[in-house]
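Peer 1: Before anything else, here is the set of structures, which you'll find just below.
No value in this document is a laboratory result; all are computed from the given coordinates. Not measured: the values here are computed from a predicted model. Cβ atoms are built from the backbone, for glycine too; each structure is taken alone.
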Structure I
Amino acid sequence: MAFAVLRTLVKIVLASLVVGTIMAHFGITPEQLMGSAGLSTGRLEDLARQGLAWVWPNVLLGAMVIVPIWFLVFLLRPPGGQRSSE
């Protein structure tokens, strides 16, 4: 599963590189795109901070439930389950 996620991330990075190169060839800059969307770097930074301020406490709260459950399942699973070579 980790390999599939990594492969997908590599595809996204490569596609972004190709599209960014094509856009740069036509003289399109990130500042132009953000300006046409009505955003500034300060506003984008503010939105990112607000999002993080909302996400972080919820992640911690969820982890307080999920991590102990995962640990119990990990401890109680039968020996010799899945092999990593499959």
Structure II
Amino acid sequence: MMPRISLTSSLRDAVDGAESIELHAETIGEMFAKLAERYPRMADRIDAGIAVAIDGQIYRDDWNTKIPADAAEVFLMPRIQGG
């Protein structure tokens, strides 16, 4: 089963306007690599920083995190800069 990946409105232009896409990936890093391959404009967004929420838990830097096959929700959003 491929989880549906939802995107905030500010990222949708990089995926041809789609609100969500289906993509099979085992880890966050693999998901980012496949996103950049399928949607080249996403590469700059990924480099700028994207946070990933999997079933409500936010991951910012651990690209080795596994995406559960039964994940109910995977959501991508730009990272919020803090300081």
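Peer 1: With FRET efficiency 1/(1 + (r/R0)^6) of positions 11 and 75 (r between Cβ atoms, R0 = 30 Å, to 0.05) coming out at 0.25, pick the structure among I, II it was computed from.
Peer 2: Of the options listed, only I reproduces it.
Peer 1: Here helix-only ellipticity at 222 nm (-39500 (n - 2.57) for each DSSP H run of 4 or more, over all residues; to 500) has been calculated and equals -27000, so which of I, II was it run on?
Peer 2: Working: I: -27000; II: -6000.
Structure I accounts for this read-out.
Peer 1: Given 14.5 as the derived value for mean count of other Cβ atoms within 10 Å over residues 19-26, which of the supplied structures I, II does it correspond to? Don't skip to the answer; put the middle values down first.
Peer 2: Values: I: 10.0; II: 14.5.
Label of the originating structure: II.
Peer 1: In terms of percent of Cα pairs over 22 Å apart, which of structures I, II is highest?
Peer 2: Working: I: 65; II: 14.
Once percent of Cα pairs over 22 Å apart is worked out for each structure, I has the highest.
Peer 1: Out of I, II, which structure matches 2.4 when distance in nm of label points 7 Å out along Cα→Cβ at positions 51 and 67 is calculated?
Peer 2: Details: I: 2.4; II: 1.9.
Of the options listed, only I reproduces it.
Peer 1: Ranked on distance in nm of label points 7 Å out along Cα→Cβ at positions 3 and 59, which label among I, II comes first with the largest value? Spell out each step's value before the answer.
Peer 2: Working: I: 2.8; II: 0.7.
Top value of distance in nm of label points 7 Å out along Cα→Cβ at positions 3 and 59, among I, II, belongs to structure I.
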